[in-house]
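In structure tokens below, several structures.
Nothing in this text is a laboratory measurement; each read-out follows from the coordinates by a stated rule. Treat the numbers as computed from the prediction; the structure is a model and nothing was measured. Cβ atoms are built from the backbone, for glycine too; each structure is taken alone.
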Structure 1
Amino acid sequence: MRDWLPEDLEEAACLLEAHPAYRVLRALPPPDRLPLATPRGKVRTAVVLDVETTSLDWRSGHIIELAACPVRFDPYGQIVGVGQTRDWVEHPGYPLPAEIVRLTGLTDADLAGRFIDDGAVLALLGAADVLVAHNAQFDSNWIEHRYPALAGKAWCCSMREIDWANHGCDTRTLGGLLAERCGWFNTRHRADSDVNALVALLGHKLPTGRSGFAEMLLTASRPTVRVTATRAPFEVKDALKGRGYRWNQRARAWSIEIAQGSLDDELSWLRAEARCPHPTTMPVTWFERHRQQGG
């Protein structure tokens, strides 16, 4: 159903997209037009969130916009309810970088005298069973730095915990996935708009018939193991990178997160190919995952 679109223009769009030389993108539907499933079993709450910030470094930068939307889901990962998207903005106390103004459209005048309602944020996020972001490693560090009481919450990452490539997608950006999977476009790069876009994307069916939200939950809830190639020689760094290891700034070593059943094979590979007989291993759940390893 596309009753939020002008009827005459929708007829023209349908005519155009019927030709194989054209592909039509439609505006993102309003949240109250998204299809909802009938709940089966106990319903829990996720909060889908996004932050806009003055930099990439949560240690020195500031959050200038925070948006969050509560989503109710059942044990099958079906979205059965979507709440109101809340949006707060705040001036960081210094002029916004020009690149941030260009990316977000926010200006110093927009933020002057504005503050994020920390009490409302804590109440909303603290009541959630799980927090969701498209790049959870980014958002989780900003959120937990500002709100230490939320440290240790379960997080899901829609970018990493859905196998987008296996579903035929050439990108993992939110805008690109919205176009490829749903045929929609988002008109703004603002936190509230991105949250609404992510809720819509997660509710959309994948080629498997399962929703993106359901696959993300299933992946995120599985325990994994973080393997750190402690004291591996410098000259094996290319082999480690080629296998998917990433630099762990806190440990000053290369790390990878793998399924528990793959641990023995990984330890054998490290001994044979990376000259690392004594790696460090640590079990990981969605209560620890997605925090920056640089700490």
Structure 2
Amino acid sequence: MREWSRGEHASGRALWSRIAEAGVFALAVPEAYEGFGPRPVELALAFVELGRHAVPGPLVETVMAAVLIDELGPAKRLLPALAAGRSMATVAHEGSYALDGDVADLRLSLSPGGLRLAPGGGPVRAGLDPARRLTRLRPGGELLAAGPPVPRALLWARLATAAQALGVGLALLERTVAYVGHRTQFGVPVGSFQAVKHRLADARIALEFARPLVLGAAVTMAPADVAAAKVSACEAAYATARTALQLHGAIGYTAEYDLSLWLTRARALRSAWGSPDVCRADVLDALI
């Protein structure tokens, strides 16, 4: 992840190939195009582990690209390479910043007029999460399909983001529990203090309440369920990140300490493909 943050992609691409060999990206690709899918439940379980281990790269965007291409085309030309990990995709709205656009060989630009294969070469910006490098998509490029983006692609993106956030929160909790167990103050582990236990218990409860929402949304794939799952998982991960930072003390702020890799990821995923306010509004609209 640190190499990826510096723009060195060799080790990250090797890991990407191993993830593809395990069949993760094929879960979003239909069998007709050399995939195993669509299998949202299995994909959600896989993305929890990708989040737990802070895997870098446009993971969610590659899944979203697979759904877009399956709906709009040209599926036979592009999907087999995505399923096998030979191709890495990123997706963004026209004129906005795309995640890892400098390394992705398939850059999809969304607009009301259709889906385009955007040209590369844009400048790279560092995001809040150093491993989430942003590139502005250039206008133009090959028109792959006319018409607005399909809503189903956003559902898959939100589900994968929610599952990834859940994994991030679980990793933060595990690391914090281990840290307070061996850090001492007044001659005893700080984890023995009641206030510390309460903070960790609150984080655990939030994450465990989010888990069934994520898995339930993967079963139904209903827009309101997916939006609720994303709110719950991302807010739980963000709250756990705040708890982890407080209980680690000053060392938690340092970029050299590994905790920072998950702290920044929790904050970035919170607003990816739908902020908490947007997702709450979608849930409310469905209820009304």
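Can you say which of 1, 2 returns 1.00 when FRET efficiency 1/(1 + (r/R0)^6) of positions 22 and 62 (r between Cβ atoms, R0 = 35 Å, to 0.05) is computed?
That value comes from structure 2.
Compute distance in nm of label points 7 Å out along Cα→Cβ at positions 142 and 230 for each of 1, 2 and report the one that scores greatest.
That would be structure 1.
Identify the structure, out of 1, 2, from whose coordinates distance in nm of label points 7 Å out along Cα→Cβ at positions 174 and 198 was calculated to give 2.8.
2
Using FRET efficiency 1/(1 + (r/R0)^6) of positions 118 and 134 (r between Cβ atoms, R0 = 25 Å, to 0.05) as the calculated read-out, with 0.95 as its value, let me know the right label among 1, 2.
Considering all the candidates, the number was obtained from 2.
For distance in nm of label points 7 Å out along Cα→Cβ at positions 78 and 206, find whichever of 1, 2 sits highest and give me its label.
2
When distance in nm of label points 7 Å out along Cα→Cβ at positions 46 and 102 is computed for each of 1, 2, which one produces 3.4?
This value belongs to structure 1.
Out of 1, 2, which one gives 74 for volume of the Cα convex hull per residue in Å³, for residues 94-149 alone as computed from the coordinates?
The value was obtained from structure 2.
Out of 1, 2, which structure matches -8000 when helix-only ellipticity at 222 nm (-39500 (n - 2.57) for each DSSP H run of 4 or more, over all residues; to 500) is calculated?
The value was obtained from structure 1.
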